[in-house]
Each structure stands twice: as C-alpha cells, then as structure tokens.
1. Using the calculated result -0.45 for log10 I(q)/I(0) by the Debye sum over Cα atoms at q = 0.12 Å⁻¹, pick out the matching structure from I, II.
2. Out of I, II, which has the highest value for mean count of other Cβ atoms within 10 Å over residues 21-28?
3. If relative contact order in percent (Cα under 8 Å, 6 or more apart) computes to 33, which of I, II did it come from?
4. Hey, distance in nm of label points 7 Å out along Cα→Cβ at positions 5 and 29 derived from one of I, II reads 2.4; which structure?
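A short reminder: the numbers here are calculations on the coordinates, not readings from a lab. Worth saying up front: this structure is predicted, and the values here are computed from it rather than measured. Cβ atoms are built from the backbone, for glycine too; each structure is taken alone.
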Structure I
Amino acid sequence: MLKCQVCHGKDGIAKLPDAPNIAGQKEAYLVKALMAFKAGERKNEQMTVVIKGLSDQDIADVAAYYASIRVTVQVPP
C-alpha cells in the first residue's frame, strides 16, 4: 500500500494534482477499477507500473482500506 500512498495519500486524499481522491470510495468500484488497470482495460502509466506488483488479494485489501475511510465535510461558520 505504500505505493498507493505516494499519489493517493495514506488518508486517501490525493497528494498529486492528477491523482483522484479515493477515501471513502465504494470498495466494489475500487476493486473493479484496479482489476481493469491490471488487465490493461484501463490505461495510466503510473497505475500500470504499480498494479502489476499487486495480487488479487492485495487489490482487495487496498480497496477495503480506502473504502473504510470516512470523509466528513464541515460547513465553515
């Protein structure tokens, strides 16, 4: 998961402008997206490099972790 954190942050809030925030994203969506990168159905140079080192269980674990993060929004006073 350290590879994921470089772009998406440990908290799922992107550290790079081109990386999406994935905190609180639906687990099924994350698994589907990651599996699509792994299969070559989705294209992104950085994701292709990162994903090839992940097993299906790693993908499930990463998806579960980021999906479990709760994002709250506070309206300023």
Structure II
Amino acid sequence: YKGGPNSGVFIQIICDDPDDLPVPGRRYSFGVVKAAQALGDFRVLQERGRRALRVHLGSDVKAGLALLGRALEA
C-alpha cells in the first residue's frame, strides 16, 4: 500500500483508548505507541501522494461509527 502504483484509496479509522496500559519500564503507554504508529503510517501515505483520509472517532466508538455512517450516507 505504501509502494507500487497509486491505485488505492485508504481510510484510517482511529479512536481514543478507554483503557490504556503502561509499557513496562517506559514513560509511555501502549495507546501512545499505537497512536504514533497510526500517525506514522498516515504520514507515509500522504508523503507518497496516496489518497488517504484519517477519521478520529473520539472516545465513544459506537457513537463515532454511527456519526461516520450518517456522513457516508449523506
């Protein structure tokens, strides 16, 4: 998806972690690692000129998905 022809369309759906765990021996959590990885992936898509959209659902995933569904139907 990051290499090859520019033929894909990407939607990255992210949310806040309601329960997060610290990484043992570190000052950050697994949620921070996951968010950093997602942001890095999205930035690479942007840098390579890929058609990409990032949607943040917030902390209420069910409500966020419902809102996204309504937006897609409009």
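1. Considering all the candidates, the number was obtained from II.
2. Largest calculated value belongs to I.
3. I
4. Computed on structure I.
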